[in-house]
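Before anything else, here is the set of structures, which you'll find just below.
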Structure P
Amino acid sequence: MELILFICTYFLLTLNVIGFGYFFAKNVSSYNRDSNIGYIGLYGIFFLTLISYLTNLVVKHGYLHNYLLLIFGIFYFIKFLLSFKNFKKNKDLKYLIFFLFLSVISILYFKSHDDFPYYHLSFIHNLTVNKIEFGLGNFDLAFNHVSSLFFFHSLFKLPFTGDYFYFLGPALIMVFTNIILVKSILNYKKKITFIFFLKLFIFVFINVFFYRLAEHGTDRSAIILIFLSILLIFQITESKFLNNKKFENLIILLTFIISLKSFYVIYSLFFFIIFFKYFNFSRIPIFYKSYKIINISIIFGFLILFYNIAYTGCLIYPIGLTCFDNFYWSMDSSRIELAANWYELWSKAGATPNYRVDNPQDYVKSFNWLGVWIENYFFNKVSDNILGLFVTVLIFLIILRPLKIRFHISTKYYLMFMTLFIFLVEWFLNHPSLRYGGYHLLALIFFIPASILLASQKFNYLKIIKKIQFILVLGILIFCFRNIDRIINENEIYDYNPLKSPRYKISLSDYYLKKNKKIILKETKECTILFEKDKNCKLVNSYRIFY
């Protein structure tokens with residue numbers, strides 16, 4: 001019974017998200033009945049996150065606040081359904097039902113992401129009991145990681161959900177992305193280009209490699225959306241005229257990607273690639289009038305920067321050049337520099353939970369780290385990932401059987417290839433960890449050449465559709481089998497039985513930032529409830545400022 005209620009709640013929250021997406025599409029974006037329900041769902045995540053940022057400026061995300069949003073979202077989902085005259089012929093709804101039910105197997109897990117008890121839960125919990133506070137980064141390194149997923153999840157704390165549905169963001173990003181990809185693949189009406197096969201590769205990748213939802217955190221959700229953004233840019237680039245709808249989608253995706261992880265700000269370069277292809281500085285007023293969505297994106301971007309400053313005193317933490325030391329709550333510059341060095345050390349395999357090199361400062365200089373990185377990280381994490389990518393490409397080639405080894409690609413894609421190469425070099429030099437932007441870059445090294453090779457065969461779509469369907473089914477089956485195997489293992493190790501209780505594990509200590517410090521920021525109008533002696537607090541117009 002508890003499992004059934006758990007699944008029904010998951011479906012209810014999903015409908016709420018789609019309702020907000022429909023409202024956003026009708027009133028802000030360009031909507032028509034042919035709009036992909038996958039993108040409408042992503043609009044919902046984007047719009048709800050924007051609402052979360054705005055409302056937390058003045059109120060906590062308590063039950064009343066969240067109930068009102070739930071009612072509004074369900075109301076607009078009903079309006080969305082009524083916009084379809086023939087439900088039976090609507091393939092989008094069939095895709096939604098299929099992938100929503102398919103995702104159920106992934107939301108049943110006992111062990112969450114390693115960062116969930118570390119700071120995800122405490123961050124979200126604080127949003128539900130307090131409006132915006134200043135200087136939270138002074139308490140713990142964890143509060144410096146402002147992510148849109150935390151703000152999105154804080155809207156789903158209700159009496160019947162508790163803190164057990166904070167998988168919703170990653171789960172729905174997977175669901176909606178799958179709908180976008182599969183609908184595009186199975187309803188392909190154009191000449192087959194390498195973009196078609198790239199979509200197929202990406203679908204298989206995210207379902208086979210990212211099957212375990214508990215490992216997504218904030219990183220893999222961003223990577224999935226980056227894949228979508230890259231596909232959009234290739235699609236926009238192949239046309240002589242700018243596709244307004246695709247460009248709008250790109251702006252929304254890039255804004256949300258940057259809000260998930262601050263260092264993904266580098267991917268804003270995608271926007272400028274498209275902008276300067278079709279516009280120039282003199283046409284900025286025309287661009288601004290043509291794309292009202294840019295106003296939403298600017299507001300969203302401003303809020304991201306504002307919350308980063310509120311928590312840490314930095315526009316982009318931990319880049320010292322973007323930090324200000326003249327606010328009450330600004331973090332000490334030495335702590336920011338220490339954090340930046342630590343992240344670099346961690347990503348270059350110089351530190352683990354149980355290990356740290358003797359000379360961190362010398363280790364990260366030049367390529368002193370390369371030998372240890374190859375020994376401790378490349379083998380076996382990166383090498384296993386590369387092997388998996390190689391096997392994936394090999395399976396595609398075996399199934400599709402290209403007759404000639406030839407590569408033909410238009411020069412109009414060269415700029416995009418060069419940009420991806422720059423991103424790859426930046427990743428390797430500064431943060432060569434798969435979770436910090438490596439997964440998709442390494443995957444594209446394999447997938448793009450393979451897609452170009454397959455497109456050069458000039459396949460007839462109708463003649464290979466059975467093989468395409470087989471690949472899709474194969475990817476879905478692997479997703480199911482890997483999750484079933486995971487649940488069996490969790491049952492053996494943790495005695496997890498989703499039939500008895502489908503909820504993941506939460507300990508009381510998870511609500512604290514650190515177990516040894518016992519810091520929890522409770523709802524109060526006073527500044528005297530903290531258990532950290534070295535922190536001061538000012539109450540300014542009911543806003544708490546820690547410094």
Structure Q
Amino acid sequence: MYQILLLLFFYFLILYSILGYGKILTLINSNYQASSFDGLFGIVFLILISYLTNFFFPHNYLHNSIILIIGLIIFIYDLNKNFLKRIFDYRDISIIFLIIFIGILMFKNHDDFYYYHFPYTIILTEFEKIFGLGNLNHGFRTPSSIFYLNSLFYLPIIKYFMINSGAIYILGLSNFILYKLIKSLLDKNKFNHILFLSLLSLIYINSTFARLAEHGTDRSALILIFLMSIFYLKSLDFENSRINLKYFDNYYSKLAILFGLIISLKAFYLIYSVIFIIWFLQIKKFLNIKKFSNLIFKNFYTYFVLIIFILTIFTMFSNTGCLIYPASFTCFENLSWSIPVDQVNQMKLWYEQWSKAGASPNFRVEDPQTYVSNFNWVNNWIEAYFFNKVSDNILVIIFISIFIFFLFSYNSKKKDNTKKNFWLFYFLIFLLFIEWFYNHPTLRYGGYTLLALIFFVPVSIYLSRYKLDSQLTKKKTYSIFFLIILIFMTRNVLRIEKEYRQYDYNPFKSAFFYLNKDGFILNDTVKKRLKNTNKKFLVITNK
């Protein structure tokens with residue numbers, strides 16, 4: 001029981017520190033209005049701090065304690081100064097995080113946790129900037145900002161046992177954003193497509209992504225892509241009287257935070273920049289050249305995201321010698337720490353082979369190059385992966401869609417059709433789906449979100465064409481909130497019960513996740529290399 005209470009204490013301590021960093025803008029700009037995105041901004045700000053400080057300091061107890069305390073001081077100062085404005089939001093956030101706390105009670109982490117998630121994070125806590133980490137471990141070649149975020153959670157007393165928790169903060173703060181959005185729409189009696197898309201997404205996220213150990217570096221980004229899609233569509237759902245620079249600036253800040261966080265989690269998701277580009281093209285006609293230029297070039301968030309992007313690319317470059325790994329044309333092979341181009345190409349082929357079901361722990365195709373070419377892989381992919389992983393996911397999406405559709409359309413009449421500016425976005429999602437299917441058709445590489453949006457967007461648009469009773473709609477929506485909590489809790493209780501049977505895991509006796517020596521092996525390797533150099537930054541060569 002002591003360990004649960006210890007986890008709970010640091011869990012909320014870190015949360016309130018994150019929220020404190022989210023209030024940085026209120027200190028910089030008195031005109032800044034707090035929003036539901038402050039928590040995610042706090043996470044992005046901490047990632048920026050983590051990237052920058054690692055050039056000079058290891059993220060040890062002292063470093064992380066200072067970071068944590070500064071965030072808590074800002075949080076307490078802001079709460080004291082704006083108590084009546086903040087208390088209800090902080091109450092709701094605390095309730096959400098108390099509900100999902102069960103998610104971090106686990107014995108077994110992600111399958112790749114000891115392979116490269118844990119070792120990478122531990123190296124950040126032991127050493128300042130290292131070049132050539134990709135030569136130690138294939139997983140180090142595709143670093144994620146979530147490792148840098150998690151490295152800040154290595155703290156006295158709790159030690160290593162919160163450094164797998166970055167995903168739960170992204171999940172909880174995303175839930176809060178969706179909750180606040182849905183509640184705002186209900187209060188205004190706006191039963192539109194944004195309301196239903198948010199509800200569909202909220203159900204799907206908390207049912208499909210309920211097991212935090214499965215998040216890895218991908219699912220957090222997929223959750224944020226749901227948010228980016230929703231706020232993209234919401235930004236185009238305006239009245240003519242609201243079209244001004246301030247209106248678009250509000251949505252630009254939200255989309256920028258989401259996009260910056262998404263690409264930092266996985267540089268591969270840079271492909272979703274096309275959503276940003278299309279958004280700019282769509283709003284350009286509502287602003288003159290000067291206002292449009294000000295929106296982009298005189299905006300704090302533009303440069304904030306640009307810095308995050310540069311640091312993300314630099315981190316990959318310092319690990320591998322490639323700007324974007326495993327795109328070999330972005331690699332500089334003449335650097336002492338660079339991954340040889342032939343290895344880069346082999347890994348690119350491996351990633352594609354694996355995503356197209358051409359490899360597993362017990363299976364390899366004989367000729368990978370021929371297998372991944374054209375559509376030679378489709379039959380095996382359908383047999384080995386579509387059934388039952390993709391098919392089961394589609395069934396979940398269809399079930400959620402049918403449930404929400406009949407729940408809200410039952411005994412309701414259609415109203416006059418209203419035009420919704422969503423076809424270009426839907427076409428874009430469909431193009432991204434085709435790219436996903438052709439190049440990397442595994443759910444973790446974007447399939448979860450793309451498949452869900454293909455169903456959820458038209459369902460939400462269709463439901464917005466019904467005349468709905470205000471009070472009844474609100475009752476149904478709050479009933480769905482209760483159902484989501486029940487699903488999340490049930491799935492995690494069943495998971496813990498399974499871990500109890502398999503591993504004798506009892507969180508009331510020992511709540512911490514299983515920690516063995518394997519995760520420290522690479523850390524010891526770095527220490528041995530460090531003894532043989534006097535350089536400011538350790539360089540691990542490819543030899």
Highest-scoring structure on distance in nm of label points 7 Å out along Cα→Cβ at positions 167 and 431 (candidates P, Q) is Q
Read-out mean count of other Cβ atoms within 10 Å over residues 159-166, computed value 21.2, structure in P, Q
Q
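Values quoted throughout were computed directly from the atomic coordinates according to the rules given, and no laboratory measurement underlies them. Only a predicted model underlies this, so the values are computations on that prediction, with no experimental measurement involved. Cβ atoms are built from the backbone, for glycine too; each structure is taken alone.
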